[in-house]
Structure 1
Amino acid sequence: MHYTLRQIEVFLATAHYENVTQAAASLSMSQSAASSALQDLEHRFDVQLFDRAGKRLQLSELGKTLRPRAEALMAQAREFERGLTLHSDVGDLKVGATLTIGNYLVVPIMANFMGQHSGSRVSLTVENTVGIANRVRNFELDIGLIEGELQDPVLEVIPWRDDELMLFCAPEHPLASRGVLSDADLLECQWIVREAGSGTRQAFDRAMHGLLPDLNIRLELQHTEAIKCAVEANLGIGCLSAITLREAFTWGTLIKLQAPQRDWTRKFYFILHRQKYRSAGIQSWLDLCRDHPG
């Protein structure tokens, strides 16, 4: 073999940081050692893996092609090492989730995963759909759990479970006693909704097809709890996943509204990089998610 795993580590770290000094620090190496490892790899195969852009090192076209294979190689190497040292092929997992999933579904799944795989840890990143997709695409996350629909040739999008959006208002709102809203009612309302780029907003916009240009969007907020608080303060009506509203409906702090002429159903999805090595840990996580009652 004419390369070392250390050289591959340096290549991947440099691709991530676009800077050899930062890459070296992340690997607890000196800058000169990291530079030497990268140069030796390029000279050995007479290739250029990076193009210099000012102070940054950007992947060359060849580097972009090789990066997914290098990521998969290192994932397998780490899994092999873990099997040798701990007699387990399930290592740590980097999971990304959109806000509804991250705040209301993922924690029990994390607990089950770590309970089944002693010594394994799950790190969780919570962002909107666009942010999670970008991190999975850049190999910063092993797997993403998202609410929005994606069409991306780099990412594998796998349906997970069904979800439904709910309309809601404060008990004092004029529409609270009506319950069922017409399209005319929807156009008269002041709305408090999620920001563009979120899966919930994507589903809301799709459900409001034909009415969207004329809707009165009063507030766009990034967090579900902020939207619920704003609606409780009677600033308008909201639209969120049903799983975020169960407790508020039970206690009566928010009132459920319906607009059955509109389609409020959607799906949650898993996303993985198409060239990501499907480790035992990832497969275990997928199985636990599918078994979770939610």
Structure 2
Amino acid sequence: MTNPATFVSTPKGARLAPLLYLLAGGALMGLSTNLAKLAGEAQLPPLAFLCWSISGAALVLMTVAALRRNLPPLTPRTLEYYLVSALLGVAGANLIFFSAIPHVGAGFVALIISLPPLLTYVGALVLHMERFQAPRATGVAAALAGAGILAANKLAAPDADVFWILLALGGPVLLAIGNLYRTLRWPPGVAADALVPGVLITAAVMLLAAGLLPGFSLVVPLDRHLPLALIALQSVVFAGMFLLLFLLQKTGGPVLLSLLGSVGALVGVPVAIFLLGEAPPEGLLLGATLIATGVTLLTLGRSRM
């Protein structure tokens, strides 16, 4: 993969490349949440599905890096980067989401992963990475209100699982912190495609270690082909998604990167409803409208900066 710096040699390339990374990466993210639902229906434990899928993605990207002689560098700075990025943006957040999907539904999870843009923007303001703009602040308020409506309706349902709903809402917080961290601590002079395999390998080791804890399982049912097929497909999806995520991080910054979840929701929610037969989340129309309004204001505000 070419160093992302080569994509910004012209103003047109500077605008087009991040947009393409955003659309393609978000689509893969939306697909990923629905594959996790199918894995649950195939009786694949969430940790097993996530761990072996991340391991497969790491193997794919490591093979490509080796063929290109662009292996992940091993320095104190990059080792720190691999560890923190893996914990926040890969192992931690995705384990929360994948574990919550059987309890709250893929549609609800796909919607709440649209929240990181707002949380990332607030963090960027606090850290003085961005300046205050009224339209963007209004967007944050609107989208948080939309998420609040969705969460309140979910909690008010007769069969609501309060623990899993609240735990699922913690996933976007980890993603937002990870977005800010990766921008602030990006190792100088290291290309995105050299960093991604290091992060995924670290995440795979973390998940393998979690499998040793009581109550967790890494066992994959081998009496059917479907579980292995889902792991193989998710591995490819993860490899593409995380590579695009890091390319977008390098070329577009943390706030634009966090819009991946919003694009993912545009793909993930319809798939969950129309292809997987999930009931639409209560308050979907109002909540999704507010979230979409917030993300639009956030995006328009960025384009005027």
Problem set entry | Structure from which 18.1, 57 was derived, Rg and Dmax of the Cα atoms in Å, for residues 111-270 alone, options 1, 2 | 2
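Supply the structure label, taken from 1, 2, corresponding to relative contact order in percent (Cα under 8 Å, 6 or more apart) with the calculated value 42.
Only one of 1, 2 returns 42 for relative contact order in percent (Cα under 8 Å, 6 or more apart), namely 2.
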For this session: Work out the source of -24500 here, i.e. which of 1, 2 gives that when helix-only ellipticity at 222 nm (-39500 (n - 2.57) for each DSSP H run of 4 or more, over all residues; to 500) is computed.
Result: 2
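Computing distance in nm of label points 7 Å out along Cα→Cβ at positions 31 and 207 for each of 1, 2, which one ends up highest?
Once distance in nm of label points 7 Å out along Cα→Cβ at positions 31 and 207 is tallied for 1, 2, the winner is 1.
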Exercise. For percent of Cα pairs over 27 Å apart, which of the structures 1, 2 scores highest?
Worked result: 1
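Suppose mean count of other Cβ atoms within 10 Å over residues 47-54 works out to 25.6; of 1, 2, which structure was it derived from? Present the calculation step by step, with values, prior to reporting the outcome.
Details: 1: 12.2; 2: 25.6.
Here the read-out was taken from 2.
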Seminar exercise, completed: Value 16.5, calculated as mean count of other Cβ atoms within 10 Å over residues 159-166 from one of 1, 2, is from structure 1
Problem set entry | Structure with the greatest value (metric mean count of other Cβ atoms within 10 Å over residues 55-62, set 1, 2) | 2
Problem set entry | Ranking 1, 2 by FRET efficiency 1/(1 + (r/R0)^6) of positions 95 and 263 (r between Cβ atoms, R0 = 35 Å, to 0.05), the structure that comes out highest | 2
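Each value in this text was obtained by applying a stated rule to the coordinates, not by laboratory testing. Note that this is a predicted model, so its numbers are computed, not measured. Cβ atoms are built from the backbone, for glycine too; each structure is taken alone.
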